[in-house]
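Okay, got some structures for you below.
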Structure 1
Amino acid sequence: MTGGAGFIGSHVVEALLQANHEVFVIDNLSSGKKENLPPGVPFYQRDITDPGIADIVKETRPRALIHQAAQVAVPVSLRDPVFDASVNIIGTLNLLEACRKYGVEKVVFASSAAVYGNPEYLPVDEEHPLRPLSGYGISKLTVEKYLEAYRELYGLRWTALRYANIYGPRQDAQGEGGVVAIFIDKLLNNRQAVIFGDGRQTRDFVYVKDVAAANLLALEQGDGQILNISTGRASTVHELYHLIRQELGSSLEPAYGPPRAGDIVHSYLDNRRAVAQLHWQPRYSLAEGLKETVEYYLP
């Protein structure tokens, strides 16, 4: 799999190993960490844009590819759309060509709710109009279209998982995303966290272990399907902050900043298609997922 040393990818690797799959990991370690991987997992430090990726696929001959590697920061895609497209579109095409040449049977692709843009209705289902507002969202949608073409042209099976807001252990609190990790980091260091807007904006926070379980099921289920991976529940940023504060036993109140340009006010995804197609259910409530996440970050 690609991106296996990253936040989400490393949890997918663990789920694969627990299910007795043989796993090979490709990661350029731009944001991933080798120590996230369980000992003994074969590892190739390579960028997905590198043509040498094909040699790795030729050598390992995987039956399936779980593709998590990506440029994931929306602000980066706005500042440098060429770089975003080179990684997320050209890099993925590099992988798809290797899959086509060397007989990979199935691709599980990490897509994103960013393909929808501003919701016209809630919850957002897979039939919602697709109006991405960033290069990142455009790149994810473009790859979905390439997957459709590769199935028609070459018989490559695939499932695309459109992720909601994922949180959990190993998320980077220093990055531009990851509000859960950022809030935990601030409170652990007794520093005031900033909520942009009034805190009543809503998101669909899904725990990373539930996401890993969906990837595992998608190896055998959901062929040719685009599926929302979410809790199907809206949670406010206020609710999120206060659950984290309660878990840490902190009394520190947040600071408030102006809403950020381009931020969506309300968003949550309809997950019923994933439930039906993958026979999957998110197991963790927000409180349960946050409890495990906070325990990970405690010194």
Structure 2
Amino acid sequence: MSAFLALGECMVELSNAGDGLYRRGFAGDTFNTAWYMRRLLPQDWTVGYATCVGTDAISDAMLAFLAGEGIDVSAIRRVPDRTVGLYMITTENGERSFSYWRGESAARTLGDDLKWLDGALRGRDVIHFSAITLAILPPKSREVFCGALAKARKRGAIVVFDTNLRPKLWESPEAMRAGLTMGARTADIVLPSFDEEQILFGDTDPAQTLRRYRDHGADLVAVKQGGGDLVLWQAQAGESRVRAHPVDPIVDTTAAGDSFAAGLLAGLATGKTLSDSAVQAMRLASRVIQSPGALVPSAPEGL
């Protein structure tokens, strides 16, 4: 049996249900990817999630939800006197913005227990994390966390890094650039978004983004361009592009990149070519952004 593991922070999600009411759910970038992976991968794959939660009622509810969705929660650590983070989604013309409450989030201690972290990573075939995973950690914990991932990579795991940016979570632009560089150097596969790379690094074209992550040691880089073409680079095959198709209507872009990652990784894991995996990823993301919220049960159907 093969094993996929995502690491990061799953949070309480409040999404607009209309009439001034909000619907409670559970979501978070790397968890969203795991959720879609569970729906795309065959049952001979386990899909796990590693994070830290509290010992309170909402943490219990989150664990029950994850387990009920088919996610292996055995790698989740309980931390007394902590809880889980919360965020609220506001959308305007399909674009989302977030308000966060995560000061007491147990996930901020992901790098505090190296023995637990190393145990969570052992025996995994594919390991997925993001820049948000790094951003919520104190600087020293980021080094511990990435060191553990580097060891897992040396043991043979395929490490995947989504450069998902939330600038407000970082101490400074310099810390954000250093964090992305640190994360990329641990990874076999890097999934950047060109608009974010333009802002953070001053990239003038996707080729510049590809070169940076290639030079950091990636074997595969997939540069997303929103509604534009996907630009790929693979060590064995070089650069290629996959054409994007217009999506209408765009209802909510929450989890667009998270579902893209799942579509790409699930395709590669099940033997699809890179091109076919990329098409699957783009098709899944396009379906997700036509529905509200991060988790869209109908989106993987027919892929």
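Where a number appears in this text, it was derived from the coordinates with a stated rule and is not lab data. None of the values given here were measured: they were computed from a predicted structure. Cβ atoms are built from the backbone, for glycine too; each structure is taken alone.
A value of 4.5 was computed for distance in nm of label points 7 Å out along Cα→Cβ at positions 150 and 198; which of 1, 2 is the source structure? Source structure for this number: 1. Computing log10 I(q)/I(0) by the Debye sum over Cα atoms at q = 0.11, 0.14, 0.16, 0.18 Å⁻¹, for residues 166-285 alone across structures 1, 2 gives -0.43, -0.66, -0.83, -0.98 for structure 1. Quick check: 1.6 is what I get for distance in nm of label points 7 Å out along Cα→Cβ at positions 6 and 270, calculated from one of 1, 2. Which structure matches? Corresponding structure: 2.
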